[in-house]
Each structure stands twice: as C-alpha cells, then as structure tokens.
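Each in structure tokens, the structures are laid out below.
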Structure P
Amino acid sequence: MDVSWQYLSTPAADYFNEVLQTTPAQVKNDMSHIFKSLSAKAGPGCVFSVEKQQAFVLEGATGYADIEKQSPLNADSVFNLASVSKQFTAFAIYLLAREGKLSLDDSIRRYVPELGRYADPVTLRHLLHHTGGLPSYEEAAQAQGITDTQPLTEAQALALLAAQKQAEFAPGTQFSYSNSGYFMLSLVVERVSGKSIRLFSQQAIFKPLQMNHTRIVDKYPLDFAVVRGYTRPFWGPVKLYESPWEVTGDGQVHSTVRDLMKWGANLHSGKVGGPDLLAVMSRSGPRVAKDHEDYAMGLSPKLYKGTRLVEHSGGWAGYATQFMYFPDAQTTIAVLCNEEDISAANYGRKIADALAVEKWTHPL
C-alpha cells in the first residue's frame, strides 16, 4: 500500500523552498521512494514523523496496524516503543534525583535489597550507563523455559535476578548493554516515589507534556488499542508476534509518533526537567573500554554529518522503533514499525539524509 500523508505544515513548506531549495512535492516523492519496498509488501509497516521547532514538517504511514482487519497505520497508531522506552526510565530517575529523593551514586541494593551482596558496589549511575554488570533476567527466564511469548511478571523477573549469585563483571569496568539494569531502575522509581512507574510517569512526564496517547504497560490484557506486532520468518508468511511480559523500565512504554514529537520538543525546552535537561540526558558515562559505546541516560549521543544527534533504537517481539533528536537543528524524527525484522533505525537515517537535517540550523 502507498504511503499516506497526514500534512505538511506551511512553515515547513516555506523552509524547504527558501533554505533547502526543494519543494514539498519533491520531499514527499523522496519519502515515498524510501518506503517503496515496504509499501509493496502490503503487510505490517511503519509510521514516521518529522518536526522542527514544534511545527510539523511531515508525517507519513504505510502498512497495516492489523492485517486481518486490514486497518491502516496512521500518525495516531500506538506502538510498543521497546528500548526507546529507556530514556523515559532514565528521565524518571533524573526527576527524583533533582528533587533530592535519591542520588545516582546510591547502591542499587539500597532500593532493591533482594539482589545478592555482589550488587553492593553497583550504583544507579552504573545502571544508567550499562556498566553495572548485573546478570540478564532474560537469560535467566530462558534457562527456566520461559519464552518471550509466555507470561512473565515483574515479581517473577525480580525473583530470577534475586536468585543469581554473582555479577557478570565488576561494576564500572566494562560496558554491556543491560535490560536488567533498566528494569532495576524502574523498581527504584516505584520504591522511591511510592507509585508504579506507570502512574509516576503518567503524572510527572506524560500528562504535563500532553503526551495523551502514551502510557506504560505493566499488566495484560490491554485496555486500549495498540497496533499488532508481527514477524516475517524466512520460511513462511508474516505472522503475529507479541509478548505478554510485564517487565518495565527496559521497555513497555507505548506511544505514537506525534507524542514523541512532544518529547523531542521537551528535550529542547526543558518544560519538564529544567533548562539543563538535554545536557544531563546526553552526557555519556565514563569510557571504560576501547570498544565502549557512548551511552548517556537512555540516549546515545553522537555526531551525525557534523551535527549533534541523540538517539535510541528499539526492537521487541513484533516491533521496531527509532527516536532521533538533533539539538542544533531542533528537529525530531521518529519511526515506529510493527514488524520486528524492519530496521527502523535505517529508515530514520534515510529520512534524515533525504531531508539534509544537518543543514536545518536556520530557524523556521
């Protein structure tokens, strides 16, 4: 199915003409070309949105939210953000630290004493930057015969971690991407705030930013509409692929591309979190190895064609996601897909390249 367009704002159209020396029609043609192969499959797909300075530039969608019902994706479609969720967990920790309710240098066992004594030297800061060395709750679940299509509650996941006897490495000595670390951070939010991370985030983040279609899922079945997740096996047709896991922190934020534009705007304005928000959220942890990946607070900072970028991708049981914010251009790009085999990150970069976002330093 073809890419369906929501709208292209007048300020953006003028911007294309005056600064980028192109036309809205050409931009739409470029976007259609990027998603051509995906559109031709007439199956799951992607929704994308680009916004500069809180003025919508363009939005588009291709594919079905539900193949069986033949319902098309659109800019209001709600997706599981997978690991794009991590920046919201980190932000919740930052808000509590800003209020003086915790310190990033506190031991995780101060808040989650269920963990073994091996975790005494592991701090919240270590967990934020993936240098904590906690064992993988996912691997522990798999060892118990629990697959990602079978139920796993927060309590079960915590029990699996509590049963582990040693760290994977001494904290602060290696970088190793850790879903367990962000799961533990969600428990810290809950135990410090006295609220579930779902409720805390709703009250402290999503509601103030008017992210009205965003929420954290910590229980199934769902009580709101979400696009179906799919996978495309090499040996057969596309099929449903969704997980009932209820573990939060490392994932489970559900949102839309439009709501993610509001989050991108907040990284610039600091409406929630204060004027130094972007600087804090994009500050990498200490480099601990030659192959260390720069990782800040749920975001990866880098230079992209000479301009600053903070981003995060996600992939989980039927979903692939990408969030990109370019501070110098005050521009946000989000790509949300409901097939796990799609590279949402690759589409995000193609969109950024086609729009020459690195040149968007002039105001609208």
Structure Q
Amino acid sequence: MKFLLHAFGLASVASAHTLFTTLFINGENQGDGTCVRQPREGETATDPISLITGNEMACGHDGNEPVPFICPASSGAQLTFEFREWPALQNPGSIDPGHLGPCAVYLKKVDDMFSDSAAGRGWFKIWEAGYDADSGRWCVDTLVENNGLLSVNLPTGLPAGYYLVRPEVIALHAAYRGEPQFYTNCAQIYVRGGPSGSLDVPEEYEVSIPGYVSEDTPGVTYNIYDRPLPPYPIVGPDVFRPRSGGDMDSSGEQTDGVIPPDCLLKNANWCSEPIAEYSGQGGCWDAVDGCYEQSQGCWDSAPPSGSANCYTWSGYCRRLNEACESGDYEGPPEFEGQEIFASSPDVPAPWGTTRTGRSLARTRTMLRVVAA
C-alpha cells in the first residue's frame, strides 16, 4: 500500500457555552484558529473556566501552550474576535442569549511568545462593556446581535512587539448562586509601527491573571435578576490605553511565528509545504508518502475550530496517488486548492468603553465608541 487513508472526525461540542475561535485584523479573516490558542479537547472546548484562581484564567484551557503562528497587526488596527457556541460551526450561534454579562479585552506584552508564561503579571485592560442602564442591555446582548463578533481598536501607543490578546466574556446568569462563568482564550499578535521605547503601564492599571478577581468580587456575585438593577461594578482594573507621544518605531520586525511564504495551504496553525519535483516511479510514490505525512500533521494539529483545509490537502494527496497509479511519474501536479474560510457576517464597528480614568468607570455607555 503506497498511501494512507485517514478518516478524521472532530469531537462534537454540544453546549450553550462559547469559545473565541477566529481573529480578524482590520476586517480580514486570519483563518479559523490561526494565531489563536484553543483547548485541545473538542468535547470541552466551550466550557467556562472552572477555577477563577487558576492559571487557566489567563488564556483559557491549555492556554499556556503557544501556537506556531503570530499574526501581524499595525498600531491602532481593529481586532475582531469571533465567539462560537459550536467551534467548527457545526451549528450556528455565538452564546446562549440568556448568558447575560460583561465583556473585556486585555493585553500582555511578552518578550518571547513561545516561552513566556501567559499567567502572572503584565496584563492591562484596553476595552470593556458592561450593563447600560439606559437601554437595559448587557455586552452579551450586543455580542449576540453581532453574531458573536466583538471589535476593538488597538491603542496607538503600543510599542512594537509581541502581545497576547485576551477577550473575556463573563456570564452572570448563575452568579447569584456563586457560579459566574468566565469564557476566555488568547490570540498571539505582533504590533508593528508603534512608538519607540518600552511599554509603561501604571501600577494601578496592571494586574495579575489569575489574581485580578476572586469569588467575592462584587462583579461576579452580582444578581442580574434583581429589580431594579443596581449599577454593575465591572470586573478588573480600569481601561488603560497608552497613547503615542514620540517617534514611531519603523525598525521593529517580526521574526517569530511568521507564516512561511511558501505555505500552499493553511489550517489554523498548520501549513503545507510544496511537494518537490520528481521524475520516475520511485520519486512519485515518495511524493505521495510525503504528502500524506503532511496530511497527518494537519489532522493531528486541527483545533476545535475545525479541519476544513485538511480535507483540501488530503484531496491533493489523492491526486498525487492517482497520478502514480496511472503511470504519470512526472510531477507534482499543480496545487489548485485555496484556503477555506467560514462564512462570517459583516464585521461590526467597536463599541464599549475605551477611555482611561476611574472617574468614568461607572458612567460607561455600551454603544458609545470613543477613539483612542
């Protein structure tokens, strides 16, 4: 047998929970799972964090394990995070509409994306949206209305470098009985074109994750069924958005986590390599074996967000196999496949609070967009 037939079935994820699966930068889909740290286990991928004092609070289940790719984003770029009830879109939906609660986005600058710990100090909040008393709407209401898409602009004052980006959704439907649900995981980005110098986050804005919230924090013991609802105390520090005030640094260049320029096809954080030219029967079958070896790597690395492009690469391997079987030993045939992107609705504009200053902390309006 000159080839390996591989059947792959992604474990079903059946729940009313949610998972951040897909990153958009300035409206461009980076690919399901690309640059996103996701749980390994599909069956529990959408589960909330079970221990809010544990290290999984930083970047979710298995979130201290980096993924190979880091997505570049310009200073001030718009990031959009897609949340799904079913990570591979087996069914539609973002999160149960009854899972009402706030959202936030945190950043952490790291020196080495592949060795620095996600857990610990260094986190700061760049965006938040809680409860708008005027409209009676929570952040989750807007998230559901936007089909699971949450947008935020990066601060223009971020120095160039590597950052973890942590979107967070807190469901409060069971908080009254001591069971708030935190949904979070992280994207890996490289910020280009920011100001020169180091990142200086004032002490009052920097937090440790875990450590920024406990079981008796008012924002996670809040009863959403009280009437009238008291003002909601948003969890975590106030928003901090460093502003650009000096020369822009154009010398910084991403060297780690770059998607290979000869990548023929990408699935999440896996890339196929071009098949080398061959001539003769032995070279043809060697190419088939190499193609299926790559295919196995795609299946093995596919995260809960799916393996659609692994099917495409396997189809190419079958073409190679058929050519060898027919006696066509000159190749390889041209790869004509294209990366499959899940159909997504229009990317929404940012909403929520981006102002720095505790004096504004309790007068935040969910639908007001404030430029950084």
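Read-outs throughout are calculated quantities, based only on the coordinates presented, and are distinct from any laboratory measurement. Just so it is clear, the structure is predicted and the values come from calculations on it, not from any experiment. Cβ atoms are built from the backbone, for glycine too; each structure is taken alone.
Structure above, values below:
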quantity	calculated
Entry that produces 5, 23, 31, 22, 11, 6, 2, 0 once P(r) over Cα pairs in 10 Å bins from 0, in percent is calculated, selected from P, Q	Q
If distance in nm of label points 7 Å out along Cα→Cβ at positions 53 and 261 is computed and equals 5.2, the structure in P, Q	Q
Among P, Q, which structure scores highest (criterion: Kirkwood radius over Cα pairs in Å, for residues 229-300 alone)	Q
For 26.5 (mean count of other Cβ atoms within 10 Å over residues 45-52, calculated) the corresponding structure among P, Q	P
Computed 25.9 for mean count of other Cβ atoms within 10 Å over residues 29-36 - originating structure among P, Q	Q
When mean count of other Cβ atoms within 10 Å over residues 69-76 is computed for each of P, Q, the largest belongs to	Q
Structure responsible for -8500, with helix-only ellipticity at 222 nm (-39500 (n - 2.57) for each DSSP H run of 4 or more, over all residues; to 500) calculated and labels P, Q on offer	P
